[in-house]
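Dropping the structures in below, format is structure tokens.
Laboratory data are not the source of any read-out in this text; all were calculated from the coordinates shown. Small disclaimer: the values here were computed from a predicted structure and weren't measured. Cβ atoms are built from the backbone, for glycine too; each structure is taken alone.
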Structure I
Amino acid sequence: MQNTLQNYIPEPAIPYVLDLLKQDGLMVKIKNERKTRHGDYRKLPNGKHQITINANLNVYRFLLTLIHEIAHLEAYKNYGRFIKPHGKEWKRTFQHLMLPVINPQVFPEQLLPLLAKHFMNPKASSDTDAPLALALKQFDAPNDKTFIFEVPFGSVFKLYNGRVFKKGQKRVKRYEAIEVNSGKLYLFNPNAEVEILKKAVNE
């Protein structure tokens, strides 16, 4: 596990993470990219616990995701199985587990204030924290994806599943978009990753 982790998380965090992973019955599997999630935790029928993480994440997002999922196991062990998946018990556990690694030895300086703010009240996904998600994206391998909040109004974009939309107005937190084929209106979280096909004419 140590040799594998060296390829996926910041080196200074490896001893701490290995210590966390010394949980009885905890298995970590690295998966090919899944579009709908970065990772997940589940208790297996045999009583063991499994965490899966996407292999394509940059080292900082991988570390965040891994500790996010470990926090699910710790919260389950400490508070029982009837707690909400991302309720106060999980938030408290996630905050506690992240504290030792929110420092300049592990994360770049520009991420630290964003992480500090995020962990005042961690969300179910860091993707819903627009400033943090955008900052983390700077460390991704180059790709043709753009966050929907960066897409100009009126532009046409494509999702990972091939569906094509035209971007509309912003509501309180999410963005409207019309599916080109069906004409149906959909709402998107600001940090949904899309591929721009055609920018608005006035751009």
Structure II
Amino acid sequence: MRTADITRNTNETRVRVSINLDGTGRQTINTGVPFLDHMLDQIARHGLIDLDIHCDGDTHIDDHHTVEDVGITLGQAFAAAVGDKAGLRRYGHSYVPLDEALSRVVIDFSGRPGLYYHIPFTRSHIGQFDVDLAREFFQGFVNHALVTLHIDNLRGENSHHQCETVFKAFGRALRMATEADPRNAGVVPSTKGVL
């Protein structure tokens, strides 16, 4: 089973993440940040990844620590679940539209953290959610999953649509990259032999 259970406790947040990469998109999510919950649901449903995420954070200050620490803990869970990456496809990509918005996400389980993030949000907030926090989520994920991640919102006028297409595409790209490759069973997909 390609699963992981990770707990991260700090003075700012207490986060628990359980994932199953070979799931059906089942999810139980409660971070205390409703828009983040909605975006994490996109990852589960479109990535067919079972997610159980709970966070108690200092949202009375703001949502920053919660969003970042959920990204960190989810990244740690992915790193644990993929293990040595033998038999993985390694690379994943997806284009996802939502009405006028279109986003592209490309991921490489390279063992090297790198985030290349281009989302020209048209507003600073989606409801109560500060759009700057989307980047913090992905930076936390990248740093701890040890992946290279390219995120491009190619067009969009509605910030909710822009963000949602990114998270849906991220889920689809994760699904592709973490799928078992039957033609490469048991082999690490790198000329180095390790990732």
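When Cα extents along the principal axes in Å, for residues 51-130 alone is calculated, the result is 37, 27, 23; to which of the structures I, II does this value belong?
Only one of I, II returns 37, 27, 23 for Cα extents along the principal axes in Å, for residues 51-130 alone, namely I.
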Quick check on the output: 150 is volume of the Cα convex hull per residue in Å³, derived from one of I, II. Which one produced it? I
Out of I, II, choose the structure whose coordinates give helix-only ellipticity at 222 nm (-39500 (n - 2.57) for each DSSP H run of 4 or more, over all residues; to 500) equal to -8500 when calculated. I
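Given a value of 3.3 for distance in nm of label points 7 Å out along Cα→Cβ at positions 27 and 163, calculated from one of I, II, which structure does it belong to? Kindly include the intermediate steps, with their values, before the conclusion.
Values: I: 3.3; II: 1.3.
Clearly, the read-out refers to I.
One of I, II was used to compute relative contact order in percent (Cα under 8 Å, 6 or more apart), and the result was 14. Which label is that?
On the way: I: 14; II: 26.
Considering all the candidates, the number was obtained from I.
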Calculated from one of I, II, mean count of other Cβ atoms within 10 Å over residues 67-74 reads 22.2, and the structure in question is I
